[in-house]
Each structure stands twice: as structure tokens, then as C-alpha cells.
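J.: Below you'll find the structures, each written out as C-alpha cells.
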Structure 1
Amino acid sequence: MDVFRVGTRTGMKPLSEKSFFNYATVAPMSRTAYEAARTFMDDFYQYGPPEVLHRYDLLADNMATEAARLINCSSDEITYLKNTTEGIIIASEALPLRCGDEVLVLGNEYPANLLPWLRKRQEGVKVKVITGSDSEGAFRRLIETIGPRTKAISMSSAQRYDGFMPNLALLSGKCRDLGIFLVVDAVQHIGARTVDVSKTPVDILVCGGQKYLRAGLGIGFMYVSRSVMPALRDSRVGIRSVEHFDEDSYILKGTAARFQDGTQNMPGLAALHSALREINNIGMDAIEQKNLAILEGLKAILRENKIDFIDFGVLQSNIVAIRTPDPSALVNFLMERGVYTKAIQDVTRVSFIHESKLEDIEVMACYMREFLNGGRIAVRGAVRRKAAPAESPTGPNSLRISAPLPSI
């Protein structure tokens with residue numbers, strides 16, 4: 001039997017039956033993004049080229065306009081990507097690094113922000129991986145490690161392991177003062193917290209669309225500062241990256257579009273454009289305030305249930321890492337009860353969006369407490385499907401929510 005045949009859903013639990021807290025891995029696609037991608041696919045299937053391609057010809061430009069609006073830059077500083085990894089690879093190849101130059105990266109990063117830089121060692125570039133007692137300590141050591149040979153720093157603006165958000169303004173200022181290139185992986189940041197590259201300058205910023213943007217798989221965007229553009233190498237050249245070419249030479253575009261190549265992922269661009277536009281229409285400030293309120297509520301619920309977690313106060317994204325002796329076992333225990341989290345090394349990672357409900361977090365926390373107590377606590381009123389407010393557990397291990405969350 002063809003398991004990919006349309007209509008075959010064996011072993012798949014519908015989203016309506018999931019209490020989902022794993023947005024930091026891959027988020028469910030938003031309805032807005034899904035409808036936009038489906039509309040393009042319907043048009044392409046029913047009408048085909050060339051009319052449909054002409055109709056959607058400006059989609060990449062429209063996406064760039066929305067991304068620029070979100071992070072406060074010019075649209076000609078934005079281009080599309082397949083994923084965050086592609087953006088880091090482009091940065092590592094395009095920056096004018098030479099033998100003997102030094103690149104600093106944080107330890108405990110996702111491999112996408114490490115492997116492309118490690119390859120630069122083959123060219124004589126010195127790559128230092130900075131670690132510390134925790135993410136905050138590693139960031140302090142990175143600042144202290146900056147030296148005269150440091151030419152580039154690449155790091156996540158929100159750490160995937162524990163949600164720590166380094167002082168990007170401090171790092172940006174040091175890089176500007178010392179002439180160091182700053183590359184930022186913002187995939188755990190954008191859509192959860194405000195990013196403003198006009199206030200906190202960076203040289204290159206990359207973001208996949210599969211997490212807090214909820215735009216689906218295989219699409220994202222990259223910001224390339226206009227000021228750094230002239231210094232960058234020709235890391236890739238394709239039909240979409242040039243203003244002109246002939247048999248002897250080519251002229252690259254003077255915008256971030258110089259990093260485009262060939263055939264575009266049109267369904268992905270349609271989804272990303274709509275996802276970005278939806279966030280912009282709601283307002284990132286309102287989304288951030290809602291996320292901060294949920295973060296505060298989540299931490300209060302965990303404390304009430306005596307569940308240990310890593311706390312960075314306000315320097316924390318939509319990620320909370322739960323300390324537990326066996327993260328994988330806890331994740332499996334929760335999944336059997338319709339709650340989806342993620343085991344990362346020695347922690348169970350919980351991640352949420354502005355639409356997440358504190359009532360569902362209460363249910364999750366009670367299940368965690370049950371697991372940590374060896375199954376001795378029964379969760380009264382908990383259900384196998386996504387919890388509704390009326391089904392929230394009561395009792396000594398639950399926290400009653402008194403303050404309403406901000407509405408958006």
C-alpha cells in the first residue's frame with residue numbers, strides 16, 4: 001500500500017487532539033499560510049503556466065516587503081531561502097574571510113550555525129567554539145574572547161536549548177566599533193519577539209519559516225545589510241542573481257537578490273508572504289506582549305507544581321527547558337497523553353506561541369508532576385485531546401489563572 005496516497009492517515013493524530021508545545025522544532029502551519037500555498041497550487045494545477053507564473057511574478061518582492069516591514073529594513077535587503085542552514089552557508093562563503101582570520105561561534109548551537117563555519121578551517125580560518133557553564137555564561141565568555149584577529153561572530157539571537165536571549169545590542173555595538181561582521185540566526189526569535197535591525201544593526205540575519213512564523217517547510221528569508229553588500233564575495237551566481245550576463249562576464253544585482261539562484265519555491269513563498277503579512281497586521285509589539293505574559297504564566301505554573309526549569313527572567317524567548325532525569329521518557333509520557341514537547345540533551349523543552357493557552361499549560365504541568373512522582377498523582381479532569389478551559393485540572397498541583405492575558 002502506498003503510505004503517501006491522499007487520504008491515508010494511519011497513525012496520525014489530528015492537530016485538534018494535540019496540546020502542542022514544540023514550536024521551536026517545527027510548528028504546525030498556520031491556516032493563513034496553508035490557504036495561500038493551497039491557492040497557488042490550485043491555480044497552478046488548474047490554469048498552469050504561463051498565466052499563473054505571470055500572476056505570481058511579484059510574489060518574492062511582496063514577501064520581501066512584508067519581511068522588511070517586520071524587522072524594519074529596506075525590502076532590497078531581503079531575499080528568500082530554503083532554510084536557516086542555507087543562509088548560514090551563504091554567510092560563511094560570502095564574507096571576505098582570509099587565512100588567519102578568526103570566527104567566534106557559541107557552543108551548544110544547532111548544527112546549522114556551526115558546521116558551515118567549521119568547513120572554513122580548510123581555508124585556514126580559525127574557528128573558536130565558545131562554551132560556558134550555561135548559555136548566559138557562554139555569551140559572556142564570547143564577549144571576553146573577542147580579539148584583534150576576530151573578523152566574524154555568528155550566533156543565535158535566541159538559544160534553541162534553553163531560550164536564552166543574549167544582549168544583541170551589546171554585541172552589535174562591539175562589532176560595529178571593531179569592524180567585525182555579525183551574523184545572526186533568528187529562527188527562534190522572529191515571530192516571538194521584536195527584531196529591529198535599524199536599532200540593533202547586524203550584517204546578515206537568517207530565519208527559516210517553519211517555527212514561529214508557521215509558514216511551513218522549505219522556505220525562509222535572509223536580511224543582508226546594504227552597508228555590507230559591497231564587501232561580500234560572489235558565493236553563488238544564477239539566473240536570478242544577475243543584472244546582466246554574456247559569454248564573458250556577469251554583473252551581480254546590488255541587492256540581497258544577488259543570492260537568489262533559479263526556479264523559485266512558489267508555494268513556499270506564497271505561504272511565507274501570507275504568514276508575515278498576518279503577523280504584521282496583528283502587530284509584533286502586541287504578539288510580544290502576549291508571549292511575555294504566557295511566559296510569566298508558564299513559569300508560575302511550573303513553580304506551583306514544583307517543576308525545575310532554567311530561568312533567564314526577561315532574557316528568555318518562547319522556550320523553557322525543564323530539568324528532568326530522563327527527558328525522552330517524559331516526552332513519550334506526555335505524547336501518550338496528547339501533549340507534545342521535545343527532548344533536547346538533558347532537558348525537556350517546552351515552546352509556545354501567542355495563541356497558546358495557559359489552561360493547556362496547566363494540564364501539561366500536572367502530567368509532568370504525575371510523571372516525576374512515578375505516576376502516583378492522578379490528573380483530575382485532564383483529557384486526551386486538547387484541553388478546553390472548563391477541562392483544566394483542579395487540586396493542589398494546579399494554578400488558578402486570575403490575571404487575564406493581553407488580547408490581540
Structure 2
Amino acid sequence: MRPDLAVKAMAALLWQAHAKIAKALQLSKAEKLWEYAPFCLELFIFASMKGPEEETLMRRCFALARLANGATSPNPMVGALIEYEGRILGEGYHRAYGQAHAEVEAFGSVSPKDLIHIPKSTLFVSLEPCCIHRNTPACTNLIIREKFRRVVVSVRDPNPEVNGRGLEILRKAGIEVLEGVLAEEGRLLIAPQLRYYESKRPYVLLKYAQTANGYLGLQDRQLSISHPLSQRLVHRWRSESDALLIGSGTALCDDPRLNNRLWFGGSPLRIVLDRRNRLKRSLHLLDDSMPTLIFSKGSAPLSGFRQTKFLPYPQMGLPGLLEQLAERGVRKLLVEGGRQVLQSFIAANLWDEIRRGSSTRSLTEAEAEQAVPAPQLPPSAQKVNEFQLGWDRWEVFRNFTLNLF
């Protein structure tokens with residue numbers, strides 16, 4: 001059976017089963033999509049893909065890789081599949097740091113009766129197979145041992161120990177290698193690792209929500225302006241990040257928990273910039289319930305913590321801070337700070353992506369007198385996407401001056 005028809009049939013069956021469950025639970029359409037059908041949605045997207053077969057199968061690798069978004073760091077997300085005469089014999093992805101790589105998962109999913117076809121099969125993988133032994137053996141060894149006929153890759157591994165060597169080893173073993181399929185999309189998939197190896201700092205994502213007339217909120221109290229679905233989306237972004245950073249002003253005004261409560265997966269490392277030692281012990285951020293870093297001035301102003309560490313604010317400012325975080329394994333940093341923190345990253349050109357949500361709500365003239373204006377987008381910000389979620393319009397900008405994309 002053709003792989004596209006097989007996927008469409010599988011998606012239809014899953015969707016029918018999901019619809020019955022959703023009806024029994026009396027879920028709304030939005031809840032169905034956001035809570036219970038991410039995998040079914042991926043299947044529908046894959047089944048509707050058009051274009052050359054190599055690109056279609058590579059996009060499936062990307063979709064597989066994203067199933068582990070937030071679980072693989074500091075490793076990149078990687079997806080792989082094995083194709084033989086129009087059939088997908090197996091597929092898999094790197095599920096979590098320290099676990100089997102995508103190529104191993106894909107090979108392990110092949111039915112015993114199909115193993116005979118491996119020497120005539122093509123391995124599609126979103127990232128160059130590794131050729132070094134760390135937590136797991138080198139994937140090039142598996143590919144050569146099982147005598148794959150052909151390997152199709154999107155992008156090379158930016159790790160200097162691998163970069164191009166894995167492909168060279170395969171070619172010397174007589175395996176046909178094609179690289180560069182959907183390379184731009186492949187680079188986006190591993191953007192945090194590209195940023196680390198290029199600049200020795202995390203990929204910095206700035207996120208904020210603003211009113212229709214351009215304000216973040218009020219100076220003296222928390223103001224909710226986002227749609228509930230946007231709040232859930234932000235928690236998804238938290239689950240996909242290694243660390244989440246705010247300033248002491250946001251901590252004192254909003255008293256946030258900075259964890260992930262509304263999406264699948266874990267919570268990021270919490271980071272607070274407190275250069276004036278203003279934090280109070282009663283704040284949620286100091287509940288010591290999860291790993292937290294407080295960058296403050298001088299010695300630790302508070303004590304008695306197990307998971308909360310107080311560190312001196314780097315003399316080099318934000319560049320020094322990002323270097324420290326990279327050394328701690330942070331590859332993707334989500335910044336949810338107030339205007340001062342956001343604008344400081346923008347002014348230093350230490351950002352890679354901005355996600356801005358605009359609500360339909362506007363502040364009154366009286367409220368605006370005590371309001372905090374939203375950051376100014378820099379000229380280097382180029383819009384690459386926008387979408388509507390409830391009453392919020394989200395826009396995505398990337399920094400193309402840093403030559404990452």
C-alpha cells in the first residue's frame with residue numbers, strides 16, 4: 001500500500017476513535033484539538049503533504065522529531081524513517097537525552113519479516129548520523145552494519161566532532177548519501193544547537209503579550225489580557241524550553257510560578273534577575289519546589305534552600321549571563337520578563353526570535369497613565385508567521401542579522 005494512502009487511512013481511523021471519546025467526554029472542539037489529538041493532527045498534516053517524495057518523507061522526519069520537543073536538550077530533536085519501494089518499513093525519533101537516537105529507534109521498529117529489505121532501503125533522517133560514542137553508540141556503525149543502500153539527510157550536525165564526518169564515513173563505506181533536503185527547515189529544527197555552536201550561548205526567544213494600544217500591563221498590579229488558549233500555548237512553549245527568565249519587577253508584581261501546568265511535559269529551569277536584591281521569601285519563585293537560579297548582587301540575601309541557588313550577577317552583563325547558562329546546558333531560553341528585561345535583550349542584539357501576542361483589549365486613558373508600554377521591535381525583526389488564537393493575534397519575528405536562519 002502506498003505510504004500516503006496508508007497514513008490517510010490510519011489518520012481517519014484514529015480521528016473516528018478520537019471523536020467518539022471526545023463526544024463521550026463532552027469536550028469542545030478547541031479542547032479536542034489542544035488536549036487529545038496532537039498525534040492524529042500530525043498524521044493529517046503528513047497525509048496532506050505534496051511535493052517530491054524525498055521532501056515529503058523528510059517532512060515526516062521533522063514531524064517525528066518534534067514529538068520530543070523539550071525532552072532532548074542539550075541534544076537536538078531528530079526524526080528518522082526507513083523507506084523501501086514506496087513503503088515505510090519503520091520510523092522513530094530521539095525521545096529524550098541519553099536515550100536511543102532516531103536511527104536506532106527507526107530500525108528497531110521494523111518488522112522481523114521486513115529486515116530482509118534493509119540492504120535495498122533508504123534511511124531518511126533529519127540530521128546527519130552521529131559518528132561518535134557518547135551516551136549511545138555511533139549511528140554510522142548501525143547504518144554500515146545493516147548495509148543500507150542509501151541515506152538522505154536534511155542538514156549536517158553542527159557539533160564540530162561530527163560536522164560532515166558522519167556523511168564521509170558512510171560514503172567511504174559505499175553508501176549513497178544525499179544531503180540538503182529541505183535544509184532551511186532542517187536548520188530551524190536544530191536552531192538552539194546551531195546557536196550554541198556558533199555563539200556559545202542559548203537560543204533566546206522573547207515572548208510578551210500586549211494590549212491593542214501597545215501596553216504590557218499596569219505598573220502596580222497584574223493584568224490579564226490574553227485568551228485562555230494563549231495561556232495554554234505559552235505553557236507549551238515553556239515545556240519546550242530549557243530555562244525561563246524574568247526580572248525582579250515581574251516577580252514582585254505578578255508573583256508567577258514560572259512552571260508548566262497547562263501542557264504536557266516538564267517545567268523549565270527558573271531564572272530571575274534580581275540585581276537590587278528585592279525578592280521576598282514569600283514569593284512563589286522562592287518556594288524551592290523546583291530548580292531555580294537567582295542572579296543577585298553580592299552574597300546570597302536569603303538562605304535555607306535546596307533547589308534554589310543564588311549567584312552573583314555577571315560583570316559582563318547579559319553576554320556573561322548567557323555564557324553561564326550555556327555552560328549549564330541551557331540551549332533554549334524563553335524570556336517572559338517585563339519591558340526593561342525584554343528591551344535589554346533587544347538593545348544588546350542578544351535575541352533570535354520574538355513571539356508577540358496582541359489582544360483586542362485596550363487600556364483606558366486613565367489606565368494608560370499607569371501602564372507599561374510594550375518593547376519597541378528592532379529594525380532587524382522580520383515577521384515570519386502570524387496566527388489567530390481566540391481574540392489574540394500572535395506574530396513571530398526572527399533576527400536575520402545574526403546569520404542563523
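J.: When distance in nm of label points 7 Å out along Cα→Cβ at positions 75 and 147 is calculated for each of the structures 1, 2, which structure yields the highest value?
T.: Structure 1 gives the largest value of distance in nm of label points 7 Å out along Cα→Cβ at positions 75 and 147 among 1, 2.
J.: Work out which structure the value 1.3 belongs to, where distance in nm of label points 7 Å out along Cα→Cβ at positions 139 and 347 was derived from one of 1, 2. It would help to have the intermediate numbers written out before the result.
T.: Numbers: 1: 1.3; 2: 4.3.
Label of the originating structure: 1.
J.: For relative contact order in percent (Cα under 8 Å, 6 or more apart), find whichever of 1, 2 sits highest and give me its label.
T.: Result for relative contact order in percent (Cα under 8 Å, 6 or more apart) over 1, 2: largest is 1.
Read-outs: derived from the displayed coordinates by stated rules, not from any lab. In this text, all values refer to a predicted model and were calculated from it rather than measured experimentally. Cβ atoms are built from the backbone, for glycine too; each structure is taken alone.
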